[in-house]
Structure P
């Protein structure tokens, strides 16, 4: 199997994802915005990553110009024969005199196989998904070895407005430090993303979630019928929360005053939101998710 992979992440989860992958025995050789370069010791199992691509080629970053891009694409694709139709997704850091679509089109045209641009919609089944990134040092080309992006979860049968991106939920569950026998509570569970991801990581804990929206509870039960939905434990060991980011409440309002005390709270808060005074923040992780800029907050009770 290929030994070098590009691991794509949510902006702000790079270091947490690197820690997860390192603990699994793999070597993280580089970390840049939204990307890890990993030398794998075997199959990579990650809950925190957005996606994963096996590296097929790399060349030095071509810089800003379209002429440099054309030369780099020629070198990058010189020995690559996908043998099937392809789609290409590209991204880069820094200022360039070309767009991501220029990169995608250049790769597609150079390979000489049917090419589907993602700006025209999803490619047909059987298409190889190529990922090209320019990180300021290297231009990478990878191929997704699995049929769908890692952030698409098989358990996710239903969502509601405000449902959390699963890798973010997985990161929050990891930060909570859940252990076997712990009681874990989500006071605004939505479709259950946080508790489902937590239960996958630590099935030996007990999970409870509730929400004011009956449609959310119905969605959560579809996603995991074995969690105790619409129940509130008196003294949870851990609490996970994704309160509304100013959609149904004023932008700075967090209903944390009504939450029970717990050994540790991990919440994702919108810009300007704060927990009530009982909670002492011990760590924050700023993110960029779907064009918004929330932060994960780890908090304890008291001073």
Structure Q
């Protein structure tokens, strides 16, 4: 779901950073911009301190309160934790992983998307302990109200809202804590995960792609529009090796080991790059040279 971890060379293009002092901007190591109009941001500086600024919808700045801020405020719970990346769900909620593979969550929690077993809003980052404590989380993704984590062992864990099967556990019951996804995938290792609004995708180490959850726009890439409560293989990508996958609200893109780009799902705004505005229920190869350089 839309959140942008920006390159430092592009940071001055974001309006939310326009009032920051040049000295502060030069100290930034990671910047994640999110919110309905890019009006919230989380920042990690070169001293491993974490700051937040913006509107603070549902407490997604992690400051311990619901007050917005035009100036950077320190997120004490994350300072000196070695934060390496963030993920944002438009519900909204936020996940963060550390260099040690620890996983933090905060924000809206009405559907258990914070993975702490409850439904109370999280105004400050909280460490997720159930099932993932002791495992090194290396990648996270958020749907609107569900979350996915990938470990260094190639395991996928999911939790949160599950009305369309987006948690991938074979049911449509919400999942309050992280639970390992095994159906369809088995014991094979995953290397990449992504979430749409109410869908989920995973790439295995052999380049195969699996999708589950809502499929009303064909965003799972399996043909047709039936939802899937368990991971389902995208068989039309047979013969290509996918290395990376990303999702928009209701469409998906995948990059091969040769830099070839495939896209499928919703296309009402031409977001697939196919030259038309027709939804695609199966992966379509995109005629472009940007592939590897862009991702």
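Upon calculation of Cα Rg over 2.2 N^0.38 Å from the atomic coordinates, which of the structures P, Q produces 0.96?
Answer by label: Q.
Compute mean count of other Cβ atoms within 10 Å over residues 13-20 for each of P, Q and report the one that scores greatest.
If we compare mean count of other Cβ atoms within 10 Å over residues 13-20 over P, Q, the biggest value is for P.
Hey, relative contact order in percent (Cα under 8 Å, 6 or more apart) derived from one of P, Q reads 10; which structure?
Considering all the candidates, the number was obtained from Q.
For structures P, Q, which has the highest computed value of percent of Cα pairs over 18 Å apart, for residues 53-180 alone?
When percent of Cα pairs over 18 Å apart, for residues 53-180 alone is calculated for P, Q, structure P comes out on top.
Figure out for me which of the structures P, Q the number 25, 15, 12 belongs to, where semi-axes √(5λ) of the Cα gyration tensor in Å, for residues 37-92 alone was derived from the coordinates.
Going through each structure in turn, the value belongs to P.
Of structures P, Q, which gives -500 when helix-only ellipticity at 222 nm (-39500 (n - 2.57) for each DSSP H run of 4 or more, over all residues; to 500) is computed from the coordinates?
This figure was derived from Q.
Rule-based calculations on the coordinates, nothing more; no lab input. Owing to the predicted nature of the structure, the values given are computational and were not obtained by experimental measurement. Cβ atoms are built from the backbone, for glycine too; each structure is taken alone.
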